[in-house]
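**Student:** I've put the structures underneath this note.
Laboratory data are not the source of any read-out in this text; all were calculated from the coordinates shown. Fair warning: this is a prediction, and the values are worked out from it, not measured in the lab. Cβ atoms are built from the backbone, for glycine too; each structure is taken alone.
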Structure P
Amino acid sequence: MTHALTETTLRGLPVLEIESPLCTARLSLHGGQLLSFVPAGGQEMLWVSPTAVGAPKAIRGGVPVCWPYFAKENQPADVVQHGFARTQPWTLEESREDGDGNVHVRLSLPADPRTPLRLEQLLVFGAGLQQALVTHNPGAEPVRITQALHSYFQVGDARRVTVEGLAGLDYTDKFTGRVFTQDGDWTLADPRDPGRSDRVYHDAGGRYLIVDPVLGRRLRLSTTGSAAVVVWNPGQEGVQGFTDVPPGAWPDFLCVEAANAGRDVVSVAPGASVTLAQTLEVLPA
């Protein structure tokens, strides 16, 4: 065995650290939240706020798990934002190494009276990252969910980043509730509403490229089981309402999220499972 899994901290948060010849990663059992992934010889892929806090709150950054609903979609007004999975303790069920040196980790979310569903998370750490949410329905009735892997990508300057793979898609602008069509690649300088983004793209193709000229790299995001993709950055004005993000830090990240959200609702049949998954790879510029 060539990998090590140890308990450590990241900015005061208790985490599990995975080290192998292929990568390093940090994973918080609070929220089942991936906080860091660095391929060997490469740069950090994910962003965590320098003022992030831990339990009982959700951690700002990394890859929060939004489940069993996204935002407060189809829910009462008093529920917690983005579901409870990102604020609950998860259980490490298994870690192993395969013949290629990839490290496989399986987590589970304990049963909760707020839903009959059960949730597992599967992660594979190698030269790239594979991450999957597997929702099981052990009950006798179908259950409808929305969900997301709310990835915060570290970027050199969000104002200079473009996202390919979205041109021509319809999206719901969550600031206005209106539906528009994406013209060309995504950019924060979009003349329709420059300097901020909160968009749910529908009927998405599942392959996106985050082009970052400042850090000199491209991040390839491939998704399965995901009918939507969310692109979010609050911008300079929007971040003022955040207590866990420094005012000047908003250009340091961009969220591109594998999701089933908005009109893209998933029904989990009795006795069935559904999987939302993403694969992340760093490419040269």
Structure Q
Amino acid sequence: MRGRSGAMPARRALWREYLVLTKPRVVALMLFTVLVGMLLAPQARPQPWWLWLVAPLGIALVAGAAAALNHLVDRHIDALMARTRVRPLPRGRLGATQVALFAALLGAAGLALLLLTTNRLCALLTLASLVGYAVIYSLYLKHATPQNIVIGGAAGAAPPLLGWVAVTGSADPGALLLFLIIFIWTPPHFWALAIHRREDYARAAVPMLPVIHGVPYTARRVFAYTLALLAVSLLPAAIGMSGALYLAGALALGARFAQLAWRLRRDEALAMPTFRYSIVYLFGLFGFLLADHYLG
């Protein structure tokens, strides 16, 4: 199996294969939003210092388990796609039983840690996000409808809600608003990537939006969602959750996202720049929330 240059991919150490299963870059972004949720949550009493370590760790372990299960479920279609054929299962570096046991160990450890150190609601919502992503999305929605990422995005939008609930024990309106922002952000983020990788998805018979409805239709949907995201991103300022600093940052970041999405309608070569900017956007938006909360 050869990379773009024609050379065989380097053989990774076995522990790195297990690390790849957890999708560490995705989990890193998720952990940032978990911490933002924890830091923005109203704290009725001072939290023990260790909660800021063990709650994100528990959520990260469960997220890693969900990612490993996704690798397991998608191992056959991963072998057909250029982006994923170098993953541990398609390359034969790990077997299905090894991955299943690894996912079970991570998930059990993460949920036990959350039950022991946070609260039942946090553990229950974290389990629900695992089931939503690894089972409902990966096993069913991904192959059933081109709206898969819209419906399945709820699992990926959970991290800031989980962080908030870990501190407060309740899903307050502010936590639900953070959830809503990521929920609306997910489709334009993922569809931009899907436009770039549409041939891979078509080869693997995955009914992603650009495969079923074409690139122009998908690009219009990306633009529509960026406008909806811009509107939703202003709600924290509208309800008094944040102030002028956040409002200015949200407007600037959202305007740039919408501009890229508008240009994507005419130039599909902007699919990957739009995808990459969507990650910068989410980091920036939640960064402005924190800065406004503590400095504004």
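**Student:** For which of P, Q does helix-only ellipticity at 222 nm (-39500 (n - 2.57) for each DSSP H run of 4 or more, over all residues; to 500), calculated from the coordinates, equal 0?
**Tutor:** P
**Student:** From P, Q, which structure was Cα extents along the principal axes in Å, for residues 12-83 alone = 52, 22, 16 calculated on?
**Tutor:** Q
**Student:** Continuing with this model, one more query. Have a look at P, Q and say which one yields 14.8, 42 for Rg and Dmax of the Cα atoms in Å, for residues 76-139 alone, as calculated.
**Tutor:** Q
**Student:** Comparing distance in nm of label points 7 Å out along Cα→Cβ at positions 28 and 260 across structures P, Q, which is largest?
**Tutor:** Answer by largest value of distance in nm of label points 7 Å out along Cα→Cβ at positions 28 and 260: P.
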